[in-house]
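Some structures to go through are shown next.
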Structure 1
Amino acid sequence: MSVTRSGLQAPRMWLGGEPIPALSGQTFEVINPATEEAIAEVPRAGALDASAALDVASEALRDWRGMPGIERAGLLHGFAAAFRSHKERLATLITQEMGRPLVETLDEVEWCAAIYDFYAELGRGNQGHTVSPGQRGQTNYVVKEPFGVVVAITPWNYPLLLMTWKTAPALAAGNTVVVKPSELSPLSSLAVGEIAAGLLPPGTLNIVTGFGHEVGSALVEHARTDLITFTGSTQTGKRIAVAAAERLKKVHLELGGSDPLIVCDDVDLDVAARAAAWSAFLNNGQVCTSSKRLLVFDHVYEAFVDKLVEHTRRLRLGNPMGPDVDLGPMVSASQRDRLEAQVAQAASEGVRFRTGAARPSHLSRGWFYEPTVAINVGRDSVLMKDEVFGPVRPVVRVEDLDDAIRTANQTPYGLGASLFTTRLDRAMEASERIRSGTFWINDPLTDNHAAPFGGMKASGLGRELGLEGLDEFRQSKHVHLNHRVEQKSYWFPYNWETGRNKNS
């Protein structure tokens, strides 16, 4: 890695296993959100760089897609081991570029390694299946084949984890990949590109940095791109879907969410409040599956709010490198500005704030914002209608389970939902009626990489993780084999009396 005149890191992109600058020579700065200082300059790629990356990925596809599954699995297991051996470095980069506490980013890197191990084995042992033939003397089977070149456009909030959710199954299925990480957090992805260059065949995994309108659009629209997988806002996802539809390309979209968390009147409120504080404020609420709307039975509402406020006030904001820190900063000044505008609008609607709703007074640098509990929130408030991607959470009274379910479904999104109850009947009714891709009962935000993840309605298309995640990157081919070369009775010319070929 080179260093600029100002002493900043200057990592390169990775194309075909080689460190490459942008063809234009342009760069852009990466800012540490905890200090508001530039920490690196990375290449600012454009359309020509996109084309070059897709060229090398297309060339690498010839060998990678034909590689035996057991050989591919060995390489991916080696890649997983490399994540673990570089854990401290990768976690530190994530914390520096987007502000999550180091204790969380260390866990993120380990999770990435586990997912590569999982898909290494799943891809090795799952190549298709046989089906019953239609006639004697025939064999029919289904082969799972890769799509080809995959473009993965990844977000800033979990830069390596959400990249891995895409690249691990895509590579295990035999595709090659070009990754375009968020311009806010590209450093950890570039480090992974460097690691891959020493372990995977050149061109198998490529990293291109830049802005969506400059290089992202070019990757989506290019003729060599066979599949686009994207995690980000619903608005951007719609634009990608339209561009892909015009070119008949497959898309996989994991988009926005406004997940409800329902607290019934039959649970330990201290447990429910602690869980709500964690699932609401993890990563400063900058999680697509954060509990963004807390729906609490009227009978226990006041007691729950008091406990939630108590737990929230104990959360420690500060340097995300630690120690003794629960929350770091928000990722950018613009994200905090948007959140403050939502808080101001909510206040004009009559919403009250039991805690937070301000920048912390003890931190003079960094894009910090206090975790905030909002009450007196109407069903049509901005905090209920919009996706709030920051540490502000409304707590709303509901009459009963039916009212909670109805309120939970009053959103265009359907990513996840959570429920706290000791009653099985309530749990099952809510899981059946609430439209969400994941439904958590008494354990919010816990993921399992062997199970599918994705959204309904405006929260996206397709699934990540599990066998479903592997199949997102594979096409089914039916192979029909007749054991002998022989004339068939149903070929031309027809015999109108017997319904058979006249020569049979």
Structure 2
Amino acid sequence: MKFNEELSVLLKARYPIIYISSIEEDRVEYIIRKDIKSNLNRSIYTWDFVDGYTNNPNNKNFAQRNPLQALEFIEKLSSETPALFILKDFNKFLTDISVARKLKNLIRLLKLQPKTIIIISSELNIPIELRDFITVIRFELPTASEIEDELVRLFKSLKLTKDNLLIENLTRACQGLSLERIRRVLSKIIATYKIINEESINLILNEKRQIISQTGILEYWTTKENLDKIGGIDTLKLWLNKRSSAFSQKAENYGLPVPRGLLLVGIQGTGKSLTAKVIASHWQLPLLKLDIGKLFGGIVGESEARLRQTIEIAEALSPCILWIDEIDKAFSNIESKGDSGTSSRVLGSFISWLSEKTSSVFVVATANNIKNLPLEILRKGRFDEIFFLDLPIYEERKEIFKIHLKSFRPDSLVEFNYDELASLTKLFSGAEIRQCIIDAMYLAFYEEREFTTNDIILSLKEIIPLAQLDELKIKELQQWALSGRIRLASK
């Protein structure tokens, strides 16, 4: 149900207090005035703390800096006058005992008269004692069609030639921004370059990065990695290739369900995080990294609110990749955590969203030890597939050496002995192989010469791989993966 339809139903049903959670205050008010007033023929009174009632013809600025007086005005207004009272940021005063009491007293009156209080706020903050009396509806960020309409209107007003492909790309780039932000960034583009074109998309993406960085939880990543940058994991690569067009219009027309996500489990340094970056680049989707540790706040309800905010931003930017690194650290030993059940509530909300989400948000979660994860998160339906990334085998190690040496010395690849290097790195991960090459380069640079296979072999002797330091734990994890309970990323 659309926002204006839902609001109309609540008003007709005489819900006394409606709480609209949105950062787009002006757009909410515009829709109320445009759609609701014409359909229901109600007078609209707007109040804010600084200016009081701004459209009360009898007493302008009445109840200025006085929230209690703002409620008294609602009580005294004639019962014959159908009215809406838009109170901006009124949630800040709901914890005041006199305001809360006055609201409770007003509710009896509002049920009998055609009057409704609408609270608009960017924060969802309702005291427990008022939750039974207040109905919350969310005002979502503009849809793709609304953004497209705004862009078409802008092109027409600026007398620019309508380019359907450009408008389509701009619409996709603007998803996740409020209309006010879109207008502001496009005004900046016009003021700077006097034209809107494909290059304008980068400025829009920079605006997105700024918004996302302000959350302190999500980070917008730019990546140019591709599947060729990962050695081995052929089974996982094939799985990703088959779904590379899963978010296209062609796939939607075919009736394909949108892929939900992947859980990548494996030993540290085997390329789980790199794979997340590669998926975003390969599928040409924006990559959002979630710092799951920052979800947990000290105030009651803050962690759940942060998770809701994260989900809202990810869904607004869809289709996109949501990368959750080392998810096992956040939800390990959840029953023994002394956080008054916060971790359990956050986990419950997260897995419910994983199961029920219909948006094009592809979740890539990584974990070093699957045994630390609660069983609820591993159940079928949360992720499309769970892959295990093991230590690379001989042929994969050769490929990894070639990939890294190609990036460091593309003109002298043939000078290295890959067979010998691969045979000497049996317990090494991809990250450890790369570090060996870097150490060899430092050695040769110090001696003012080019590095060779022998330098890499010398550096191998200096590095003790993680699999050797914690051999028992690594073998246990490998045996569990080989038992058939999880899909192997390599053949």
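Each reported figure results from applying straightforward, stated rules to the coordinates on display, with no laboratory input. Keep in mind that this is a model prediction, so the values were computed, not measured. Cβ atoms are built from the backbone, for glycine too; each structure is taken alone.
Structure summary
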{"quantity": "Structure from which 2.8 was derived, distance in nm of label points 7 Å out along Cα→Cβ at positions 435 and 467, options 1, 2", "calculated": "1"}
{"quantity": "Top of 1, 2 by distance in nm of label points 7 Å out along Cα→Cβ at positions 131 and 187, largest first", "calculated": "1"}
{"quantity": "Structure from which -11000 was derived, helix-only ellipticity at 222 nm (-39500 (n - 2.57) for each DSSP H run of 4 or more, over all residues; to 500), options 1, 2", "calculated": "1"}
{"quantity": "Entry that produces -0.65, -0.76, -1.04 once log10 I(q)/I(0) by the Debye sum over Cα atoms at q = 0.09, 0.10, 0.14 Å⁻¹, for residues 43-266 alone is calculated, selected from 1, 2", "calculated": "2"}
{"quantity": "Of the structures 1, 2, the one that 1.29 was derived from, the read-out being Rg/Rh (Cα atoms, Kirkwood Rh), for residues 227-282 alone", "calculated": "1"}
{"quantity": "Read-out volume of the Cα convex hull per residue in Å³, computed value 209, structure in 1, 2", "calculated": "2"}
{"quantity": "Winner on distance in nm of label points 7 Å out along Cα→Cβ at positions 371 and 443 once structures 1, 2 are ranked, highest first", "calculated": "2"}
{"quantity": "Highest-scoring label, criterion being relative contact order in percent (Cα under 8 Å, 6 or more apart), among 1, 2", "calculated": "1"}
{"quantity": "Structures 1, 2, by distance in nm of label points 7 Å out along Cα→Cβ at positions 35 and 483: label with the highest value", "calculated": "1"}
